[in-house]
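What follows are several structures.
Taken together, the values in this text are just the output of simple stated rules run on the coordinates, not laboratory data. Computed from a prediction, not measured in an experiment: that's the story for all the values here. Cβ atoms are built from the backbone, for glycine too; each structure is taken alone.
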Structure 1
Amino acid sequence: MELEDVVRRAREVRSRYALLEVARYGREWSTADLMNGFMGDVGDLAKLVAVHSGVREGPADLKGALEHELADCLWSLLVLADAVDVDIVSAFVNTMRSIDTYLDEQLSETPVHKG
């Protein structure tokens, strides 16, 4: 699945959530609500990473739980990008290009550590 397809699927799911939110609460979640949901997902992911690191007890199916929370976080980021009118695909490509340029410069200027 291409990133554009992932974005499209996230939008489809967001539309369905909006229907549920209106039915339950009389309104769709605001951008702030979406951000708070994302923060909850990040907290859940942090706990699972602690389990993965061996410093916390966790679910029997840790891999499945990590997959779920990582996907939740990705979905939240894609939905938030839409909410603040950011083309996340272009933003990602441009940001990675900028980081590559920075890394090229830093790597050419940094002596190799011999430890």
Structure 2
Amino acid sequence: ALVMHMFTETKNAYAGTKYEQNFFFYHDALSLMTAAETMEWMQEKGILKHWILPEQGLNKGTRYEKAPTGNAPEFNALDSNCNRDIHCAVLEHVSHTATLPITDKRKFSVSTPKRQ
């Protein structure tokens, strides 16, 4: 789902431009994306050619030989900072709706995954 989301949304962003057929996306080396099965699937679907990857032997002999380097959330603002803001906003909504009955559609809850 993550790979398809990145690919589809990037493709949509370039639709109607001169880069419509020649667009690229970047993501660091998440194990989900660099797994052999995923790489093979991306190749079959025509997605892999749009992912910015090392070329011409860059990173040869390292674990990042065929993948972008790193998996460091501190280099991605959303991973390291903004997600905290999102979590705080959800907890604020939970607090503001704490007195509503559980059946109220306006109630926020994080008590179970189903209620989120």
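Of note:
- Identity of the structure behind -10500 (criterion: helix-only ellipticity at 222 nm (-39500 (n - 2.57) for each DSSP H run of 4 or more, over all residues; to 500), calculated), options 1, 2: 2
- Set 1, 2, criterion mean count of other Cβ atoms within 10 Å over residues 14-21: the highest-scoring structure is 1.
- Sorting 1, 2 by relative contact order in percent (Cα under 8 Å, 6 or more apart) from high to low puts 1 first, with the largest value.
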